[in-house]
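Student: Structures given as structure tokens follow.
FYI, it's all coordinate maths here, none of it is from the lab. Predicted model only: the values in this text are computed from it and were never measured. Cβ atoms are built from the backbone, for glycine too; each structure is taken alone.
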Structure I
Amino acid sequence: MIAQRKDDHVQLAVEQQQQHSGRNQFDDVSFVHHALAGIDRPDVRLATSFAGLSWQAPLYINAMTGGSEKTGIINRDLGIAARETGVPIASGSMSAYFKDPDCADTFSVLRKENPDGFVLANVNATASVDRARRAVDLIRADALQIHVNTVQETVMPEGDRSFSSWVPQIEKIAAGVDVPVIVKEVGFGLSRETVRLLESLGVRAADLGGRGGTDFARIENGRRPLGDYAFLHGWGQSTAACLLDAQDAPIPVLASGGVRHPLDVARALALGASGVGVSGTFLRTLLDDGVAALIARISTWLDQLAALLTLLGARTPADLSRCDLLINGELRDFCADRGIDPRPFARRSGGLDVPHEMTGSTR
């Protein structure tokens, strides 16, 4: 039954990708174009660091799947793509492994195919400390994701209905494992209040996991005979809104949910993300065109991201946080409702600062 559910999730997620209208609230964020801000491409470095972790690039393959024969093949190919491109990768929820240890290889294949890469294990907020440690050990994980998904569980026919234990359990796991813990939403967003709470629990970083990508309320409702939870489709805050809400967060934040192309990656980094995760877009590429196509796509994204940094005058991903941004549309309305002033984002650069010797002036 678990294996079938995992296969259903993949099928329904791909169907959503095919049906997406193409627009989300990242489109309400635009860079102010400064025509002379560009720098030299060799001066750009994509490496990023946060919470004591160092990545070659600020892009990562986020949690997707595992637990069945079909999803094991997907994880094998994702592991290969991560190895060939040097990006970090997160396992899908490893709950299936705890219920059926025979499916362990559908998760451990991530490490088998990517022996030297950065790999994150993934458990839910009800996992015991022992299970969290087992998940980390199984794939020799460099960090642990704890996913929170109350909306998905609510719609899931066989989902949890008790959530009060999640906060103390997250604190226990964070204290009980030997790797950094990152808490991630699965597509409904983390509010600023939640991020502050996570910091108090010992969590090292938060993956905001906002609305805009795969909608797990829609997926689980698709598994219900009557489809009677359609009113929860589209629940939550967008990833861009969560990033604005998390300004001055006490822990680093990562962005995932609705990331469609390298410009969205740059937007997320400019809004304060230390890294940007992608799931649905990469999954569809893999299933439609194969692992070679996914490797090519990730490589192209990294090259195009470096190109964006070059024209924006950002030598590192962190430098994007000094670029001028315009916040418009529904996202500006969100800022007003949450007491966020969007105007300072448009004046962050302080104007162009060109060294005198570069101007050629003899004055």
Structure II
Amino acid sequence: MDITLKGAALAAFTVALTGTALAQSGSVDQAVGGYSFSEAAEEAEDTKDFHSNDGVLTFAIVTHTAGNGFFDPVYVGATVAGNMIGANVLLLGSESPTDDPAREIEILNQIINDPTIDGIIMTTPQVGAYDDIVRTAQQNGIPVATTNSYDPNLLDRNSISHTGQDASAAAIAGEALVQCLIDRGVESGSIILPNDTAMGNIEVNNRVTAAFNAIVAKLQENGMLENFQIDAGPENVGVSADMNDPANSIISLIESRGDVVGAFAGNNVFTPALASAVEQTGNTDTMCAYGFDLGPAQQDALRAGNLTGALGQQPFLQGFWPVMQLYLQIDRGISAANLDTRAQLVTQENVGEIGARFEN
């Protein structure tokens, strides 16, 4: 019997016979610096005894709203990362379904002096409110990472890693909204961008501005700008709406104008409210309505046609990467390695693909 073995088949046959893989052409097993990669990949001996000196790393992740489901995949991502590196991860946050930075700061102040904490991950939606936390963490020798919302003026901002979506990603929804109008043959009307700037969330304000600018630019590009009234308030950070009664606020905006054909909401408070307003005003499957985040309410609204599209900001990564960043900072001395999680546009057509592994 004549058997001819070539290439990969020969290598596989050799392994089967000898139990030893042949060296691959171009393989590298030692660094130019003289050390082996397997040795360099090992965790440092004192990593697990960092700060708390108890043989295990313990990180706390604290968010400004754990009560509406958005941060669920963030907590999942943090847990996955903790499992991978053998660290404890404390999942903490405001119990409120709406933004509650005051409660988050209260929790942070409770844990900042806990001797078992080796690192802190926090959201920073309220600009200027977290400097004392950072200062105390530094004094206690605890590294900090921020996630989700971004405070550009945070104490020592450039030395602290951030994982999150740049507000400019909202332009994706603005462009999609105009394309929706074009596809549906809508030639005129009002477009509203509701927001409550009293929330003090600069990230959301910037999203609204980015979406507004994208809507204006795309309408102008298609020679349609003069036919539409775009209302994002006097400073383009959102037409005034009430965070405590968002659905009725948006209904009032729709009914007072009478010709609303498009809308954009910039966060997890106003997006479900926008969907509810679309349904209650009889605009299901007719208004080009776009929003933010991909919680259960948004997914249901997409399936029902009360939202045309929503932007996901990859929240799994917003939990996973900060844990890994703190670990790398402790074990490798790597810091301030930011990650932009960008955005994915989800519509009625592909909403079924979202959340199958808890990542969105």
Structure III
Amino acid sequence: MNGHRYPAGLPMPAVCRTTLRDGRVLTVTATVRPRADRADVKCVVPGAPALGERMAEVVRLARLTEPRFDSRVQVVLGMDGVPAQGERNWELAAVLADRMARDVWRPAAGLEEVSALGWSEAWQLGRVDGYDAPPALPAAPPGAVLLLGGADLPHLGALTGHADPGAAVSAVRAWFPLHSGGINDALAWVEVSVSPLDGAEAGEEDTIAAVGVGVDAAVQQAVRQALAGARHFDGRGLGRWRTVVRFGEPRFAGDSYQLALVMADRLARGREFVPRGRLIATGSSAAWHAGQVDAVAGLDAKAALILAEARAGDRVLLPAAWGAALPPGWIDALRAKGASCACVERIGVI
């Protein structure tokens, strides 16, 4: 069933069960309530806050494959137990409980009890890769349905007889230098996944989510503001996309990732030419709505890191303010490795 349900009082919770590798049965419960400026998803696993964060990430990624978006409700999910380290069968159960709570999906009439086992390496594509087999599969008595990830349920579209939803998702990564002052310096990636949005009932920022354990509220807000501003400058990006942002390394400080973020978003939406190799960028902005690219700190260390890590085909974008301050011979050394570089003042004219 498609659509949304907004009861006046407390709604009945949606329940989906899962079975772990050791045979334990866990129950995932999802309840809808008015959002009231709270997070769109709240996950509670007593004694395991990191698992709660991971559950919220799974649910948000899977929502990317839904054609409609509504920000008026919060879904609260919880489990009545704690899976062992590395257990993942609960992932499909959490996704389905979330969808049942919002009436995005319901099992066929007469099937009131749902059990699901499954996990995915790419929930943002709607893919269900498989499940970890328990000693014995739970029985499916009359009035119950058992869903197994993988061969039986290869993707979330199969729940409603639709095509693979991953075909409608465009996901692109860009890289940025992550400088920590030592051996841990590295090129980190930011990935933007977009899917067409049908009838958004929210502002642009509400359709953008940054997910991942360690991505805090400040980063969430900065990501939303940067993309919403850059899309305003783009002139064609507003109100058309459901967006999920992931970071390869979510724990960092500063905003020098923002140019890479904005460029990954433009590439995902088909607004830029795709480079032969990676797109590596650093830069921030006080006015993304004007397309402006500002300088960031750490020029020498970041330039050295980019030069050391660059490969043939890579495209490097730096703030225009860095152009005259780059070390002598840096651009020639980069080109000798088969990479290219541009120092840009604005996006859209790269």
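Student: If FRET efficiency 1/(1 + (r/R0)^6) of positions 142 and 174 (r between Cβ atoms, R0 = 41 Å, to 0.05) computes to 0.55, which of I, II, III did it come from? Could the numbers behind the result be given before it?
Tutor: Working: I: 1.00; II: 0.55; III: 0.20.
Source structure: II.
Student: A further question on this structure: Figure out for me which of the structures I, II, III the number 0.25 belongs to, where FRET efficiency 1/(1 + (r/R0)^6) of positions 94 and 318 (r between Cβ atoms, R0 = 35 Å, to 0.05) was derived from the coordinates. Can you show the working numbers first?
Tutor: Values: I: 0.65; II: 1.00; III: 0.25.
The read-out comes from structure III.
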